[in-house]
Structure P
Amino acid sequence: MTILASYACHPDASRGRLHAERSGEVRGPRDMFQRDRDRIIHSIAFRRLRHKTQVFVSPDGDHFRVRLTHSLEVAQIGRTTARTLGLNEDLTEALCLAHDIGHPPFGHAGEDALEAAMEEHGGFDHNAHTLRTLMLLESPYPRFKGLNLSWEMLEGLAKHNGPIDHPNWAMRELDALFPLDLTSHASLEAQLAAISDDIAYDNHDIDDGLRAGLLTLEQLLEVPFVASCWDRVRTRYPDVPQDGLLRELVREQIGVMANDLLAATRANIAESRVETVEDVRALGRTLVGFSPELAAQERDLKRFMYATLYHHPVQMAAADRARVVVTDLFRAYQEQPGLMPPEWRDECVRQEPERSRHITDFIAGMTDRYAEKRHAEIFG
């Protein structure tokens, strides 16, 4: 059993849940954060991630990542590094598993379409929608809406990208319901979940890009960080054909990033002299992160990936098609709410912005294939 550091989140010291739970509703020998993790895993919203875009829309092969497998890879990195740093593994894992639940179909292309459709009604942000899904929309319990997750879990998800000085309409409503101290920094577990997300997609997107033929090794070797990792891989395996080492390259990069993260974070914690999680929140800066040198290299890698993979003509064409599907569905449901399933149609009101937000909740929960199916049924 891992001994938690004093500055880790301790389940016995949790700020609790929005709704008190009776003793008869608590099942099994699990602590607060273990229950959070299990509630995420058993949720419908989590299961839908298996048919939501990570990088490739409706990929032809079974070996490409989707939101679900991405979240599992993030959780693996997060849990391992949390254990090494003396942080709460269960909370870190739960945050990693849940961080993308608010993504609409077709990834960022779908989000762009919903943001444009909702421009007059407060906009759309997938991170806020993650909390909206978990606090209001996913409702398996008889006495209250939402999964009734711990304060620490909701705080970590809200601040996945750091403190929030200017919350959007969705985050303001949720914060009014259960105040999350939005302007402070998050726990170390939440900071770790966020950078584990970066490590995972920085590297598995390379793997998928190579598999899809949209990236080549020659292109990748123009990035100094990749080139240095490739040199170490070739030195260890001089007799292995090049194609047999591509996945080893990805593993090498993950290892380098994880080791740098651990060393830099330990140094930051020691220098800051934080002793409690409240010290962490009040510090005013992030403690979990890469060294300045690797942070600069990682930014260079991201710029390369945007220019070469994410904005590849094949990807841009797929994104254009995705935006059409989402935009068409939004307009169709605006004009004819009866096209929605009964449970959604019956709760669709006339006044704005509630009407558009309700329609957006429905579309954002769709998988890629369900959105395509509904679009075909409506438009042919």
Structure Q
Amino acid sequence: MNVLVLGAGQLARMMALAGAPLNLKVSAYDVRSGNLVHPVTLEVLGHGLENGIADADVITAEFEHIAPDILNICQASGKFYPGEEAILTGGDRRKEKTLLDKASVNNARYHTILNREDFDTAMNTIGIPMIIKSALDGYDGKGQWRLKSIDDAESVWLDIAAFLQASHQGDRQCVIAEEFVPFDREVSLIGARNANGEIEVYPLTENIHTDGILSVSVAACENKALQAQAEAMFKAVADALNYVGVLAIEFFDVNGNLMVNEIAPRVHNSGHWTQQGAEVCQFENHLRAVCNLPLGSANRIRPTAMINIIGEVTVPEDVIRLAHVHWYDKAPRPGRKIGHINVCADSPTELADKLEQIATLLADDEFPAVKQAASSLI
């Protein structure tokens, strides 16, 4: 079976690696160049979306910031999963908030801002402090503002107004003001749903971010009450979208109550631990879902942590002795995800020990959250 992935980054690469044992042939459409490429070797296989669609049995996507005209063409083929509406929803905070309300899942109060009047209304109704996020093109902490004091309102608004004016999205762009949520920690849930509505859900993962970018994800400790909350919200959102594929939901944990922060209609960075820590990884389960194959078990088989490699091109050999290193074959630049490290153990205590060992081998400024992750397990 031939699978075409919209996007030619590391997620398409890992889908191709996971699909090979199932005899699934994965190619990628580079939305920037228009080339069809092999996701692992980046060998050019052809050119043009129409050619890629013609050769594909199934179409899917590795990211949500895709031009609507591309999504529309793929949807018209009848081969696209999770489909145009799911991808558009994941890439537009307005649609995302509407979906969360429709699914009756807990999320932060919000107000849409198109102009200064909307901004003033948001301050009065949402209150200060508040978080402001771009509706489109926001990821890894980009397109976000924090309004902490009324004294900063004018300067924040001028920055937002300049952003809206310069946005290449034109009238489609706006910003969303959300109440500030004093959360205890951030967690995420990765799950797969097939066309029959069958679901496999992975254990909750605790995430540690640095400057808006995910640094470490830890899947080690079970909390049955939180897991049940997360699974109920996952099912509500996935059913509302009639979703097919892997879906990620990020949550705030607020005193034992989960609140949805955002959704991602694709395989997700916080699910990379499943490559060594689960019976069937998220990449294989995504392909199983979109190709109408039976879903695999999402059971965690051992405590595992994932460490992002950001901007670095090497790690010490002693890290390789202790863990599994996945490189993306990408040129380094500041803030760019170059690879990740999966650290596995037989118990949370042993995982904490391994993370502490690895923290001594890595530079604190480049891997700032490894010690924190180890401490969270002690």
The value 0.85 for FRET efficiency 1/(1 + (r/R0)^6) of positions 74 and 322 (r between Cβ atoms, R0 = 30 Å, to 0.05), derived from one of P, Q, belongs to structure P
Output 1, 7, 13, 16, 17, 16, 14, 10, 5, 2, 0, 0 (P(r) over Cα pairs in 5 Å bins from 0, in percent, for residues 130-337 alone, calculated) maps, among P, Q, to structure Q
If semi-axes √(5λ) of the Cα gyration tensor in Å, for residues 122-169 alone is calculated for P, Q, the one returning 21, 13, 7 is structure P
Computing helix-only ellipticity at 222 nm (-39500 (n - 2.57) for each DSSP H run of 4 or more, over all residues; to 500) for each of P, Q, the value -18000 comes from structure P
The highest value of mean count of other Cβ atoms within 10 Å over residues 250-257 among the shown structures P, Q is in P
One of P, Q was used to calculate relative contact order in percent (Cα under 8 Å, 6 or more apart), yielding 22; that structure is P
With volume of the Cα convex hull per residue in Å³, for residues 154-233 alone computed for every candidate in P, Q, 183 is reproduced by structure Q
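Each value in this text was obtained by applying a stated rule to the coordinates, not by laboratory testing. All figures in this text were calculated on a predicted structure; none of them were measured in a lab. Cβ atoms are built from the backbone, for glycine too; each structure is taken alone.
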